[in-house]
Structure I
Amino acid sequence: MVKKRLVAYMGKLNNKKIAEGINVARRNASRLLEDAEMLLDSKRYASAVSLAILSIEESGKEHILRRLAIASTDEEELQIWKDYRSHTKKNIMWFMPQLVKDGARYLDDFKSLFEPEAEHPYVLNQLKQISLYTDCLGRAHWSEPSAVIDEELARMLVKIAKLFVKGRNMEEKEIELWVKHLGKVKNSDNKKMKEALANWYAEMEELGLAPKGGSLADFNQWLGIEFDE
């Protein structure tokens, strides 16, 4: 007999499993982006938007799995798994290109992405809803995806999704180094977090797992992200 529902895993993962989870998410984000680009070329703008947003969400699983790698309590792990399956927790990075365009270059410049009251995750989730479904909104207005999603919006979101798609595989050693440097400072102040990130990246460089230089551009290029200036 076919089960009526899938059983979602909610426990701890070792570094190898976390790296594997990041890699399957990266591959699926790439697949969804490719499909979105084909739909964009076919002028199926609403469907292109919905798949571009799904690609962004898949890419967003990486930062959540990094949190899982340094989780220390059952309660923390449970919350992280809830975030992993929350649309608005997976899409918070989509606004990052706009911050970069506005001049953001340092860690503190991106804090607004993670603020609890931030609206941008919900904006993207609503865009996904109206790109997929009809609905009755506002003053009894019927919303139809093909009527509310235009080419400009579709091209913008496909471009954003493309920024976060990474072609390379995550290695287990990278997660080990993340745990080594970030695990002990996860609840510390920004100064200690910055120092830990710098030390992590320095060891990544030393082991040939990241490009030399340590600049934002080098770091983004290593991640597979290339922002327009």
Structure II
Amino acid sequence: MIPLRDTVRSRTVPLVNYFLIAACAVVFLVERSLGPRVDTFLHSFGVVPASIVGAYHEGAHSIRLYVPLVTSMFLHGGWVHLIGNMLYLYIFGDNIEDRLGHLGYLVFYLLSGIGAAMTQIFFDPASTVPLIGASGAIAGVLGAYFLLYPRARVLTLIPLVVFFPLVELPAFIFLGFWIVLQFLQAALSTSTDAAGGVAWWAHAGGFVVGAILLPLFLLVGKK
């Protein structure tokens, strides 16, 4: 299912959301300019679970070890990966920024992404595939949206074999189906290597982390 728009309108301009989308686009263009050096770039700034776990057990606690937990959110493996993630972020992120404020939303987004990466590391510590993409952080946004706007309508394109109907679905159905699919895919795949490089546990973990963080951010925002 592909979301096209939702029915919740923001009261403020989502400056941080626009910045995140632009940053991901710029970094992706940098990746494209690297040619054969891109693999080294992705291994340096993406999260490689085996490297982080190995360094941690060896007692290497340098801040450089954890920098990829943030930088990996701005890397993408291809145009489809980038556009798909940015579409979800564009549709759902503005409303969460509207509720949390610009700074609160940025912190929420980064913490969700870090939590998503840590979830993937926990379930797949031996993987040597770089974990890249904004999907873990965006999953946190979806978890917050699920709690805040369950009855919002999401215009959805459903790609079937011979036709592509447009259907308006309540957000709790659209996002409920999405998160169940992530958990099922995660449970059925033993590693990102076996799953074709898709970090399903990061998606599931990001969603749960976002749902947990949201009440805390709302509480702090009221003070």
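FYI, it's all coordinate maths here, none of it is from the lab. Remember, predicted model here, so these are calculated numbers, not experimental data. Cβ atoms are built from the backbone, for glycine too; each structure is taken alone.
Below are the figures for this structure:
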{"quantity": "Parent structure of the calculated result -20500, given that helix-only ellipticity at 222 nm (-39500 (n - 2.57) for each DSSP H run of 4 or more, over all residues; to 500) is the read-out and I, II the choices", "calculated": "II"}
{"quantity": "Which entry (I, II) yields the derived value 10.8 for mean count of other Cβ atoms within 10 Å over residues 112-119", "calculated": "I"}
{"quantity": "If Cα extents along the principal axes in Å is computed and equals 53, 48, 35, the structure in I, II", "calculated": "II"}
